[in-house]
1. Given that semi-axes √(5λ) of the Cα gyration tensor in Å, derived from a single structure, equals 30, 24, 21, which label among I, II identifies that structure?
2. 1.00 is what came out when FRET efficiency 1/(1 + (r/R0)^6) of positions 87 and 119 (r between Cβ atoms, R0 = 41 Å, to 0.05) was calculated for one structure; which of I, II is it?
3. Which of I, II yields 0.75 for FRET efficiency 1/(1 + (r/R0)^6) of positions 7 and 263 (r between Cβ atoms, R0 = 41 Å, to 0.05), as computed?
4. Taking relative contact order in percent (Cα under 8 Å, 6 or more apart) as the quantity of interest, name the structure among I, II where it is greatest.
5. Suppose you compute helix-only ellipticity at 222 nm (-39500 (n - 2.57) for each DSSP H run of 4 or more, over all residues; to 500) for every structure in I, II: which one lands on -11000?
6. Just checking, which of I, II has the largest value of Cα Rg over 2.2 N^0.38 Å, for residues 103-254 alone?
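What follows draws every value from the coordinates through simple rules; no lab data is involved. Every value quoted in this text rests on a predicted model; they were computed, and no experiment measured them. Cβ atoms are built from the backbone, for glycine too; each structure is taken alone.
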Structure I
Amino acid sequence: MSFLKKLKDKFSQTKETEEMSDKYKEGLSKTRQSFSSKLNDLVARYRTVDEDFFEDLEEVLISADVGVNTVMALVEELEMEAKRQNIKDAYELKGLISEKLAEIYAGDDFEVTAPLNLQEDGLSVILFVGVNGVGKTTSIGKLAYQLAQEGKKVLLVAGDTFRAGAIQQLSVWGERVGVDVIKQSEGSDPAAVMFDGIQAAKSRGADVLLCDTAGRLQNKVNLMNELSKVKRVIEREIPGAPHDVLLVLDATTGQNALIQAKTFQQATDVTGIILTKLDGTAKGGIVLAIRKELNIPVKYVGLGEKMTDLEPFDPQAFVYGIFSDMLSEE
């Protein structure tokens with residue numbers, strides 16, 4: 001049985017798994033349709049497999065932000081496999097391309113998900129970092145909603161005191177999801193706001209403290225120094241915290257998201273990634289680039305606008321969401 005057919009069988013077993021796969025299929029429709037149409041066009045242009053075919057295949061995969069190194073290795077493997085199986089027909093190679101790419105997406109940790117590092121006893125502190133405009137505040141609000149729905153007492157800290165409107169934006173989310181927001185006035189010291197948030201969380205018996213931070217100061221050095229200061233205050237007040245440092249990235253920016261991830265990884269010991277706006281891009285391949293090049297787990301993905309559309313990242317559902325069309329063609 002092929003790799004993709006095994007996935008299809010898994011996601012058709014129960015109503016819950018079907019709903020999960022449907023959500024990923026819908027959220028990744030732009031990536032799936034883009035990849036499928038480009039691959040179909042490629043196969044239509046070439047009746048036989050030759051060197052030009054593989055060169056064009058490289059371009060198709062790179063345009064999906066799969067990552068140059070990964071693409072080169074994949075195409076080399078496909079060329080060898082085509083020779084080994086004596087595949088001359090381009091359409092015949094199409095299924096093999098999908099299978100190989102799906103296996104690479106799955107990776108060695110295919111069965112592994114990366115949940116939040118929530119503490120069984122005591123307060124869990126989650127620090128959110130990322131540049132402005134990536135959906136950081138929205139992700140905090142959606143995660144607060146989900147945790148509250150699970151029965152946890154959640155507090156938010158408005159640590160982005162530099163961006164005009166950031167405190168108000170988080171306050172609006174707090175009202176929407178029924179969660180209190182600890183805040184000071186715009187321009188306040190973020191570390192002082194974080195201190196207040198921790199004291200409030202302790203006194204109110206909160207389970208989870210979700211901490212917003214600035215995404216832009218005058219320059220990169222200032223931003224990273226400020227984040228380091230905030231992190232030190234958290235560590236001082238709660239040994240072992242923050243329990244997760246989640247970097248929020250916008251999937252629509254493609255390779256720029258990878259550059260941001262490398263910058264923040266150097267400064268803040270990122271423990272996980274939230275990849276937003278996957279439903280709005282054909283560049284879903286960036287997930288693979290992040291996992292391959294940074295070795296940071298993707299913990300959540302944004303698959304839509306609704307409050308419930310921030311999904312824990314499931315590698316199997318992700319792969320099936322991109323390549324399910326290939327099964328329907330068999």
Structure II
Amino acid sequence: MSALPSVAVVILNWNGKGFLEKFLPSVCRSTYGNLELYLADNASTDDSVAYVQAHFPQVKIIQNPSNNGFAGGYNEALQHVQADIYVLLNQDVEVEQGWIEPVVALMEEDRQLAACQPKLRAYHQPDEFEYAGAAGGWMDILGYTFCRGRILYTTEKDNGQYDDVQDIFWATGAALFIRAACFHEVGGFDADFFAHMEEVDLCWRLQRAGYRIAYCPDALVFHVGGGSLPQGNPRKLYLNFRNNLMMLWKNLHPADRWIVLFQRVFLDVLAGAKSLAAGKPKDMTAIIRAYRDYARWRRKYDLRQDQLPWKKLLDMKGVFHGIMIWRYYFLGRKKFAELEPVKTRKKRA
């Protein structure tokens with residue numbers, strides 16, 4: 001029998017002592033046979049590093065010199081980690097024993113499988129899927145992201161409806177299994193993103209490079225969510241809008257880029273107007289700032305640095321061949337199965 005692939009669980013931490021006290025013990029009880037644990041600290045100002053050193057000596061410490069967010073923080077930390085598979089795990093995640101083994105087994109079955117995620121359920125509503133990843137990430141034709149088990153802010157209860165292994169478009173950054181070689185091959189995370197959607201951008205680039213992304217239902221973790229920026233925070237809204245635009249410009253096939261972005265501008269203007277009408281001027285300001293900074297980024301971004309092959313979005317796995325927000329808001333389809341994704345639609349008798 002061949003040796004188990006080496007796995008490194010790397011928890012990115014920023015002032016997260018409370019989360020580490022609560023959730024690190026479950027990670028340390030992991031049963032995988034070839035495992036190392038790391039805490040990558042993003043220049044915390046609390047005593048979380050000292051706490052881990054005192055109570056969990058088996059966890060190796062990587063101290064980043066500054067806080068460069070999720071994307072830059074992991075890029076920096078992973079330079080100091082040697083493993084076949086990285087597991088990038090949020091500090092606010094509780095894991096079950098045996099959560100690593102089924103994902104690694106799935107990845108070992110197919111070397112083209114570059115990244116994978118477990119099932120994510122909500123820590124505070126443990127029978128429901130969790131916002132950040134649920135049962136695997138998808139994207140629609142306009143670049144709107146959603147999950148099996150979570151569309152916009154509507155989450156489903158887990159009744160076993162997504163207990164199948166399936167190719168997905170993106171795997172959640174809250175519990176991301178990724179081959180180290182593939183991570184570095186495509187350049188890791190884009191540090192310009194700082195936080196939010198960097199894992200979607202990474203998975204898109206992996207698909208462009210010819211790899212696959214998958215969801216493994218036999219592994220289960222529980223995620224608190226909103227540990228750094230809660231839902232409804234204008235800063236979170238700004239990052240989501242700005243980073244989505246950057247991601248689309250970088251990865252859309254040149255033949256599709258302008259038509260998709262034109263439609264997105266129209267819909268984002270509507271979103272800003274809706275925020276203003278709802279008495280949320282800070283949200284509208286966040287959207288305006290996102291477009292301003294996206295334009296600044298565009299001026300300095302050199303497309304020639306990206307040597308990955310272009311692929312049409314509709315040719316990729318985990319893409320819904322329609323407009324998700326239209327189905328959600330105007331047709332009232334709040335669940336993934338109701339969207340009728342082309343790739344998974346069952347034939348009617």
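1. On the way: I: 41, 20, 16; II: 30, 24, 21.
The read-out was computed on structure II.
2. Source structure: II.
3. On the way: I: 0.75; II: 0.50.
The correct label is I.
4. On the way: I: 27; II: 18.
Comparing I, II by relative contact order in percent (Cα under 8 Å, 6 or more apart), the maximum is at I.
5. Details: I: -18000; II: -11000.
Value -11000 for helix-only ellipticity at 222 nm (-39500 (n - 2.57) for each DSSP H run of 4 or more, over all residues; to 500) corresponds to II out of I, II.
6. Values: I: 1.04; II: 0.99.
The maximum falls on structure I.
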